[in-house]
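Coordinate-derived values only; no laboratory data. What you see is a predicted model, and the numbers here were worked out from it, not measured in a lab. Cβ atoms are built from the backbone, for glycine too; each structure is taken alone.
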Structure 1
Amino acid sequence: MNVKSVEKKEKNTAEISVEIAAEEFETAVNQAYRKNRNSISVPGFRKGKAPRKIIENIYGQQVFYEDALEIIYPDALRFAVDSEKLETVGMPTLLDVKFGEDKNVTIVYLVALYPEVTLGAYKGVSAPKDTVRVLKKDIDDEIENVRKRNARIQTVDRAAKDGDTANIDFEGFLDGKPFAGGKDEGFDLVLGSGSFVQGFEEQVVGMKAGESKDIHVTFPGNYTPELASKPVVFKVKVNEVKESILPAVDDEFAKDVSEYDTLEEYRASVKEMLTERRKNFAERAFEEAVMAKVITDMQCEIPDAMVDERVEQTLQNYTYNLQAQGMTMDGYLQMMGMKLDDFKATLRPSAEHQIKNDLVLEQVAREEKFEITDAELEEKYQSFADMYKMELDSVKKAIGEDALRQQIGVEKARELIISTAVPEKKKASKTEKPSADPAENTAGEAE
């Protein structure tokens, strides 16, 4: 084999021409013949016994060329990539195959190249960071949510109102005919929850147990294509109306929902929990903002094949997650009213951002030349063993040392970027008039 040329193209791609000697291609043709001879019928010969020349005389001199190219195609590409020390990503594209008079064969590939990264600033980057505050209203709201989760449900003999749970039977009709998925019995609908199509719950309000009613609604334009923007009629019967009885907020309530004996202690714990939650959220948002600035300052050209590959990986993860929930990707797309290509298009911006994030960290790790000790490698191997409940030796066989060193380097790169970043204080996102109790107005600022 011989690499005739490597020509860089736009969007970080390269066109590679590889010449395959006649003898090498002849070997591949013989392999293709042996692979296919058992499936070719030739009069006068048992299957698999017809000589290659006889088959070529009947079906043409190039009858085995396509399979021969499939055999030699990956080897030729690998030879070119190794010879030219190229780092490629994604699947190559076959552009051309040329057969010379000397019976040499030239294969022309288009490959995507791993992007070269030019870093901008990555140390001492400044980004906004929220000041964490927990107000009295925040504590009250959190406790109110806990009250609702611990409410006692009881049947009432009156018309349904917002906040009640109406147990209903319903069936939907489009142009007088029932439509798929539009029927259920004994369904508990919380009025005011917004869980049904707009206008449905509002018309159940005021109905009593035993009452039936036709409810007219129009599905939104972004619903499934069969029902999008269509007016339908639901025949609804209310079986039961139930209301929620909220517990009083007192010491007994605190004992029931927490490990604390008094409401005062419980409120203090809620404040502490909200503070920690918001500190974590503010820290994550700050880190994302820092990385976004570092990514914006870098220069690189990402080939489409690299984004395509990441989109496919993300799509596969979505599919696995949906299967774990008892759904299929086709069913999910139908529910969302989307086609697969449209869904993939929504994944591309995130995929491109993730790739840039990875490229930045890899380049920082290369330029910083972090020292990675044997002890750090061993600790990381052990963490994987603990995480996946595997034997340490099995983990070491599964994850090569070079790959692990690269991962640790990437982690050190992110740690360097974040640890040197400079927070710009922002005003708290939640505001409220000060409480009479100064201790509940703020919880301090995130460090």
Structure 2
Amino acid sequence: MSRSIRTTLARLARLFAIDPRSFAVFRVALGSLVIVDLATRAGALADHYSDQGVLPRLALAEAPAGAQRFCLHAWSGAPGFEALLFVVAGALAAAFVLGRGGAAVTILLWALTVSLQNRNDMVLNKGDQIFRLLLFWSVFLPLRPTRPIRSVGGAGLLVQAAVVWLVSACEKSDRAWFPDGTATYYALQMDHGTTAFGHWLGGLFAVTRVLTYGVYFLEWAAAFLLLCPVRTAALRCVAIALLAAMHVGFGLSLRLGLFPAISICSLLPFVPAVAWDRLAPGWKASAASQPDQPSSARTGVAAASASIALAVVLWINAAAVWRGRVSVPSGIDRAARLLRLDQTWAMFAPYPDRAGGWFVISGRLADGRTVDPYHDTPGPPSPDKPRRLSATFPSPRWLYYMTNLSKAEYAARRPWFARYLCRRFDAAHRGQPALRDVEITFYREWSLPGYEKTPARPEVLWRQSCD
């Protein structure tokens, strides 16, 4: 091997090395987020993941064969079974946080996370994609390293995180991002997902324009700043600070659940050693506690598997950027979907959705009275837009579900939601007249320039008898 090749490989090894302290903080943060995610999902465990909820297993069986994925959570429709899997996942996450159990714990935690996400895709957002991918790449890494991690798996973890922002920037091709700078304005006009702070910020048009340009150009620069071979430590610190601030702003303005925290977590492996030397000078890796090294055969298998996975991830994202010129063969695509390496990063792209609205769901009782089965209130529902629309959803997961329900691509799920409303209402009002039928109407409106909106147009999405 020539000297120039050895020098190049050494530089790449340094560029893609992960400091053990950075990985330790990343591991604790990621495992803690898994626990928080399980706790927040548990509030709607029966509603979202059992046969009593909005998506019983019969609904999953209707999906096309190509869309059916591994799902341990669909082995039973009983809430108790789902609760048991939640407890097991929580225990695995706690072991992951403590760095116990090695690769077996990480593999099982990743598998249960993928299974949970496959159980109900209508309650997911882009943060869930990042979640499962961070766990996937963690499978190839030691849980308690005491030396810098220099492996294909470590490189895959860093490249995966950087690719998110690069591809997201490529997808933002509409003028609303550049040169018009109106994307943030339109994103904050979507009342169903905007917080009180977001409403206030959305009223400052000049500020939203600056923020639009800031997000757009930061996403374009993020991958370069994180993986630049020159002045790597300084540029990474700048990128981490800017990207973290951006996601804090997202979290304050929009109901995004754990997405901002997961995105910030993905930045932690990039923290350079010099940062820890200054922030925590007493925190040093101890070579004396170095765990046993895996066998060379095991290391070789892990490196080969990680290399194949990294190539597939780059291929998938290249196909997303260069549509029509790069395509993923069907066999590789099926394998990627099975492992849930499939990924799309069109976030508010090519432009933010300008259509929003609210649901008005009415039900007719056996005695002829009209009620609101969605909010479980007597009397017919009001067609007026709620004053704080985003506050009407019990959680971000419910917000994602209802938003998806209004889209044509999820029309097949509407009958199941109607049946859920019938079951829930009758169970809550035993001994009273039963719910006879349900009508789901969505009042759709579009955001316009100058803080105007089109008149809300009612669309009857579904009518169904409760029999």
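Remarks
- Comparing mean count of other Cβ atoms within 10 Å over residues 193-200 across structures 1, 2, the highest figure comes from 2.
- helix-only ellipticity at 222 nm (-39500 (n - 2.57) for each DSSP H run of 4 or more, over all residues; to 500) from the coordinates reads -17000; which among 1, 2: 2
- For mean count of other Cβ atoms within 10 Å over residues 17-24 computed as 17.2, the structure of 1, 2 it came from: 1
- Volume of the Cα convex hull per residue in Å³ derived as 173 - corresponding label from 1, 2: 2
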